[in-house]
1. Which one of P, Q, R has Cα Rg over 2.2 N^0.38 Å, for residues 80-175 alone, as calculated from the coordinates, equal to 1.45?
2. Work out which structure the value 1.21 belongs to, where Rg/Rh (Cα atoms, Kirkwood Rh) was derived from one of P, Q, R.
3. Please compute Cα Rg over 2.2 N^0.38 Å, for residues 272-351 alone for structures P, Q, R and give me the label with the greatest value.
4. Of structures P, Q, R, which gives -12500 when helix-only ellipticity at 222 nm (-39500 (n - 2.57) for each DSSP H run of 4 or more, over all residues; to 500) is computed from the coordinates?
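Just so you know, all these numbers are worked out from the coordinates, no wet-lab data involved. All figures in this text were calculated on a predicted structure; none of them were measured in a lab.
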Structure P
Amino acid sequence: MYIVSTKQMQAAEKEADASGLTYDQMMENAGHAVAKAIEARFDLAGVRVLVLVGPGNNGGDGLVAARYLAQMGAIVSVYVWKRNTDDDKNWTLLEATAVEQIWGSDKNSQPRLDHLLGNSGIIIDALLGTGVSRPIEGSLAELLDKTKAALDTSRAPQGRGLVEPAYPTPNQNEFGPVMVALDVPSGLNSDTGEVDPHTLPADLTVTLAAVKCGHILMPGPTVVGQLIVGDIGLGPEHYTDEMIPVEMATATKVAHMLPPRPVGAHKGTFGTALLVAGSLNYTGAAILAGQAATRSGAGLVTLAPPQSIHPILASRLSDTTYLPLADDSGALTAEAVPALRERAASAKALLVGPGLGQAESTGEFLLALVQETDDLPPLILDADALNLLARHDEWWELLPPNCILTPHPGEMSRLTGRSIQEVEANRLEIAPEMAVKWKQVVLLKGAHTVIAAPEGRTMVLPFANPALAKAGSGDVLAGMVVGLLAQGLTPFEAAVAGGYMHGLAGEIARDNLGVSAVTSGDLVGFLPVAFRTVLGE
């Protein structure tokens, strides 16, 4: 599954047409895919569906979807906005059905539209597709605003009713109409993620063939809702080498990355993960990273904290072994490096950074550690390790190739010298650019985390979840990644799989606990469920 720009999508469709998959067939497949996605989620028998049809290919897809939805048992009406239906094959096919046709050009149709907006169970936005970047105005702005007002009215609590002060009343929004966007919500820029003020937020977006960049670049995700990708017949062969499309991570891809668990395995089979984490002020970071590394399936997890906080950690983590390191008032010092190197010789992966703090002595420890890397296992640098590195010019020259770097946007800003705003606006370009320049695997955290490898492969995680916006969430992620790296995954695979399992655990935690109440410790608790879900256990 790819993530593409508008030009890349058009080029792939052109390549498919040239190879025998015609535009007409792709449109038929697209409309059918939309209808199947809706049918899979809702009982369509007797449900009223209103399809808002525009002038381009998006509208054509909507006509096909309307025809299939009618065959599936829905009561379908189409409202046609500025579409010429002369010689329109899909319009001709629709006319042979019982689908109601309403013309936007007919002023007398407005009362009927108002009625359908207020009484339909599902409304489909098939007005504007990809490649539209001009501001919405005129009659289309009026139509979108009218639809949004109707949705707000339908979803508002009806009547005063009875109120029990000690217990909230049921959320009546659940009973309002469902808004479905075909490919992209009208007004969402499919390349930049910019959202027009008149854009109608969707509950469900069924995009076609590939995820569009605008679906995952903020603020695009705020109007996309649940994202489903519908198959229209395009395959990898239709994306030329020049495109170098970005991939979307899926459960199937991640399941193939995860290591097997043979019956005759022992703890050595699954490697040793060594974690340098924690300081006097950030003991929790070490605890969360250690717990996550253990939950990842690593055979042995060794936590290497400053020795002054070792008693605290030992009282909390019984599944790890310990290597207390020399410190100064809870901060690591360069004197800790020899002992760490000795233990690292038997480890399969080394994580440095969660909760280390940024004391001067810790910076000296880090520089002493990376001055000689020949005897170090595969390395992950997270959190304060990145902040300490960013203080040095051309810091990447200090590191061995193919480390895993896990910056959030603020840390990426410090590492690159670019503003946070620039980083956020250009996530899909900056992460792979820096991965190549630095010769490292870059895991750029945030809504739709981007993972880029130095050889050019880039993958995006499908999660945008505010439940993860909590202190310690990144520590859990780092622990997951080091645990999987210890089990023999490549650095890129460990970053992708660790990020995916972390994100999926966040989805499950949110669904069970609510978006506000999730803690980073909860993520650790739901990791087993995430693994079972991905592996189909």
Structure Q
Amino acid sequence: MRKTGTIFVVVLLLVSFAFAGGIVTNTNQSADFIRMMNRNASTDVDAVYFNPAGLTHLNDGLSFYLSSQTIYQTRTITSDVEYLNSDTFEGTTFAPVFPNFYVAYKKGDLAIGAGLVPIGGGGSAVYEDGLPSFEAPVSVLKGMLAPLGVTGYSLDIDFEGSSLYLGGQAVVSYKINDMISVAGGARYFMANNTYKGHLKDIMVSTAGGDVIPGDILRGVSASLTQGANNLQGLIDGGASGYTLAQVEGAGFIDATTRAQVEGGLLNLGLPQAQIDAMTIAQIQGAYASGAAGYAAQAGELDATTADLEVDTEQTGSGFAPIVGLYITPMEGFSIGLRYEGKAAMTLTNETVEGKDGGIFIDGAESGADMPAMLGAGVAFTVTPSLRLVADMNYYFNTAVDWDGKEDYLKDGMEAGVGFDFALSESLQLSAGYLRTLNSGALPRYHSDLSHTFTTNSIGVGGRYNINSNLYISFGATNTFYDDIYNTGVDYGSIIGNETYGKTSVDFAIGIGYNR
């Protein structure tokens, strides 16, 4: 049975809101994105994030945008490990506020913009019943101790993780001519992950009630010691060189006592033929050796089933360059391009003394780079009332440092389409679809702690123009996740299969002001 401290190996994915985006990158960065799912050719204020070169198409003056999303996700993991109390583990992830703020100022051909966004994470994940990797090593006790009268197990598990990668960015955009605009800038972000939880009060069930696992083995050790002591009288009487059959024949013990002694030896794994040939002295030695072995195993079991607690915070920061290009080759047709470079980042643990769970060592560092990405979008005005949009995002996952986990990645890609339809001068309705074409995760990447899905997201909503400058955007998104089947999961002392499922809904509202 492996050390259960390894249950607390947790990564950002537990609390990532990247239902749209890369493995750790959130691209759901405005209410307007939620309503149409495709904003890489935006020329509104949220272009600070989605299409920085498009800021040159704002009206002269100051513009701003503020939106927030409420996101709720559920996660369901099933495992077919034989002895688990339940084959289903459920977790919830909730972000009541997921804000996005942008401001821009344009004068002539020059525009500058700034934004503040949760580029990764953004909420907390709660697993009240733990995960298969938490419980499977404990469930082994049921099978391992069944010959000793154990019929089940119980434990107290609780875990909560939170994560926020808060990014502040600034961009400068310049219109070269009526067809081409360019942009450059950078994003600086600070990461903060917290993990709190415990695994304690591990017990096994017997006919006499719940018992500490080590006490089961200590009971066997005590019984063997008593058996060895009981044989001392035969040895003192000169029967040390006799077999059990011989001492029974001589009347020193009866058939019942002989059967009890043989039963103890059989429980030690000795074959009947060997037992028949053993002398009383050898039997006493076997009992004493077995008692010592069970006592040692009890100590080991105490260590592997000891209470564990985690209370740690991980912090780090990173810096990513941003460049953009916006092209309008003809009236009513535009192309937006954005490249964000890799942000190298190292997370450092700050752990409460005695609460590292066996793995979050205080001061330890881990690689947590944000992958580079390329975003492209097109927008086409079909009629004065109807506009079509399409996006593609490509994530360069293989270039990151994730302490070796990047070996189980390939680059990821997503694409989508959407539309805007003006019912009147004041009201626009919109909808969009975004599909993960490739999540970027190879089969060996997936575990109950770290898995990433292929998704289908549908967004609907609209925009209401309060006046010529002020508007409100609103939207909702439902994301459908393709189940992941993970076979041959190694829990250290047992192998099983897992299935991962997820649901996600997002509601957003924002207010914008364009000059």
Structure R
Amino acid sequence: MTTRASAANYDVGPGQTYAAIGDVPWESLAAGDTVLIHARPTPYAEKWVINRAGTALAPITVRGVPDPQTGALPVITGENATTRAQLNFWNEERGLIKIGGSNTPPDGTPSYVVVESLHLLHARSAYTFTGRNGVTSYLANAAGVYVEKGTHVTVRNCEVEDNGNGIFVASASDTVLLEGNYLHGNGNVGSIYEHNTYTEAKGIVYQYNRFAPLCSGCGGNNLKDRSSGTIVRFNWIEGGNRSLDLVDSADPVLLGDPAYQQTFVYGNVLIKLDDNQNSQFVHFGGDSGTTADYRGTLYLWNNTMVSLRSGNTTVASLSTNAQTMELRDNILYVANDGALLALSDAAGTVSYSGNWLKPGFVDSHSGVTGAVNDAGGNVTGADPGFVAASSQDFHLTAASSARNQGTALPAALAPYPLDVEYKLHQQSEPRPIDTGIDVGAFGYGTIPDGGVTSGGDAGASPDAFGGGGGDGMVGAPSGKSTGCGCSAAGGDGSATFALVVIAIALATRRRRIGTK
């Protein structure tokens, strides 16, 4: 397949061909087209829908061009935003940039769409916009990016703040990649229903993202997901009611996906702050009450999990005794006494091995109703040997007791190599090679040849699940390129990775999200 000869660039901004984003013919974009939005001193108060199809080799790309002097991204604000008159789409009040679902352009399934290097803010109920129904308020669950439906959708290198939900993906979506984004200050004060991300897709990969705390007084989670085939790897996740809320889908397509039963979380830095939020890092299983639809197994390995709480901390809450968690090769560090750390809330089966912990940790703070099994190889100590915990440098020193203490991964995890690690911030770099397996998100040792892994041109490889050029999703993850929910009806997202996890060693692919 080749890129069509007529692929066009649409340059927007001061001194460019198009003065406003609304001047771009969004209703007629074609495969290979690129919209370049150039930074300017004042925000663009505009919003739009993308409902056109690209291809694997010729994606439709919307890319911010940073200020050449300061590096600042172009800012897109929902406050008093307007929409191009030729566009007509529903759920305008749900997002600043919407993907899928429109009358004009004619409705279809947008595919191979890349949105990158934009600063997106103010899609929340405090603000209004002018759309097809005149001046309209955003809904409480409005998002900076609202993916109503689409396949092979990438959101990369964006800063997303001060929205109801930061990024929302609904369950009619598949093969979704969220990569290298900076999400902070989203949510609604006094509400637990909006989050930095809320996703529900058939196949979703989170990598190299920086999740900072939600807005002050906001009770949402940092990353909430209802997808199938979920992979969360090499991210920085700080604050939130829970770091990760990985719960059930209501979409039959996702529930029937074989990849729905396994969730993979590895190579991340998770930080619990000393606040009045939930004491759990992770909630896994479901929250609908339909327990037959809850997820199955959570693989949680080689993460660095740091709790600054003065009270109790729990690694994970499994919803019922039908859920299991494989907890291996993680640094599970609490800043205070080791007895404040529990591995399980109560239910489910937890098997733990090769982890670093402080002495005195407990199985549960409230009593085990499932099972907690010590599979061996765990190491205890007073200090894991961080370079500088006070300044959040969680790399290991030469004397670290977490070095070479990890356990060999089972064959089921072989498609997910630890060949890179998170680089502050929103990047990746090769993981150093030690004589053995180091515990936690960062390795100590010799840097592999080749320097920092890079993903090439962000627009060149829209298929984050493999194919194109540098957006590997499963198998060998690449570094992020430099640059810079859930059903359509309304509330929560869910996502599935179809058969990709089974064939995962060769390629990575993403898919859909729905609303709850």
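1. The correct label is P.
2. Values: P: 1.04; Q: 1.21; R: 0.97.
It traces back to Q.
3. Details: P: 0.99; Q: 2.95; R: 1.11.
By Cα Rg over 2.2 N^0.38 Å, for residues 272-351 alone, the leading structure of P, Q, R is Q.
4. The structure behind it is P.
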